[in-house]
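Engineer: The next part holds the structures, each set out as structure tokens.
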Structure P
Amino acid sequence: MTLYIVRHAKAGKRSEWDGPDTLRPLSDKGWEQSQAIAEKLIDLKPSSLISSPAVRCMQTLEPLSKATKIKIVTDQRLFEDGDVAKMIELLEDAQDSTVISSHGDMIPEAIKILQRRGMEIYSKPDWRKATVWVVERTKNGFKSAVVIAPPQ
């Protein structure tokens, strides 16, 4: 079973955003990245889309949602500064071919925990915005992962 874990695309700078950080949107470059991610993942026939409630994470999946007609479901366990153990519970329960959008603090910690549990990583770790981790899971746990570099 395969999961696709996406770090949200480029958003506007925190220092230049006046509103709540949860509402900070993607930048123009981020929208381009989200479109490229959709083009990459559409042929993999995603089964569901789960996102952090942060606008930038949901917007990262919007082009894929439109292309697949799959509604984005938000889950607080993916939100920034959250409990990584709860994010891993979500990863354990997610159905095959789910695309998950989260943050730059949550994804590296989740991947590192899964690696300590025995998951093999077959690429150099890449934590940049708009990366996609392709994670293979079996009934016995998480088996392997590779990361796809962000679109240019």
Structure Q
Amino acid sequence: MSNPVHIYTDGACSGNPGPGGYGIVMIYGPHRKEMYEGFRKTTNNRMELLSVIVALESLKKEGTEVIVFSDSKYVVDAIGQNWIGGWVKRGWAKVKNVDLWKRLLVAMKKHRVKFTWVKGHADNAENNRCDELAVAACRMPNLHIDYGYEESTNKLV
């Protein structure tokens, strides 16, 4: 990959399920962008997934080379070990977060994406920054509704 966009992502949840959020740091050459968002009731895995989706969907130029750095084995291994291919073949049977996995597949098709696992809460400054953003996001007032989660659990109020 030549001059890829580096995307660092993290999700957080206060309780699981509970209030949650994601944090994103995107770096391209000298450019840097941070994003975050919080939800009133969700899961950590949904926030890990959503952080990658939002980052990829925010890229304006199709075909962008991207390296996603995530501390989520759930996300990284689903792609790297092609669990997702098996899920698709089995019609998504017994798979959680299908709405987000399908959205991720659409977002990934538009770019050339490589996933790299990084150890969470360790010495990666950008991953640590994502964690700060995600934790702050889930503590914000007026949190958004994660319709995919709340509708799937019939807990939408």
Structure R
Amino acid sequence: MPLNRGYVGRQLPPTPPYLVGREKVREFASAIGADDPAYHDPEQARARGYPDVVAPPTFAIVPASAASRQLRDDPELGLDYSRVVHGDQRFVYTRPVVAGDELVCAVTVEEITERAGHEFLTTRVEVTTPAGEPVVTVWNKLVVRGEGG
């Protein structure tokens, strides 16, 4: 079943706040091999002007992916997740994410296209504080492999 093109432009309800925990930042940094002391040691982070450990730049995918789950789980979209491969992602930061931040995510479907029998779903996730202050924008492109792929 093809993706529902009526979803283009659709914005999902904002998520409840996600609390960025110090240990989550450390675990994420360790998992990706990021050994900068500011990712692990609050004192090192404070010495650089951060209030606590700072998250590696790709950490924002954690709350963004959780927010995108509401789209992936929507049967009306027609997404067969067993056929999905990751296509692309990018981040544009207003400010770094640090332990103690509360982050709210709002997902928008930017584009659904088709090329060579495969569909491409592009989402934008605006990550803000509960007060609406921008933190980072995350774009994610999923490729839904066609029947022959």
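Where a number appears in this text, it was derived from the coordinates with a stated rule and is not lab data. This is a predicted model, so every value here is computed, not measured. Cβ atoms are built from the backbone, for glycine too; each structure is taken alone.
Engineer: Quick one: distance in nm of label points 7 Å out along Cα→Cβ at positions 27 and 99 came out at 2.2 when computed from one of P, Q, R, so which one is it?
Structural biologist: Values: P: 2.2; Q: 3.4; R: 1.3.
Of the options listed, only P reproduces it.
Engineer: While we're on this one: Check the numbers for distance in nm of label points 7 Å out along Cα→Cβ at positions 75 and 131 across P, Q, R and tell me which is largest.
Structural biologist: R
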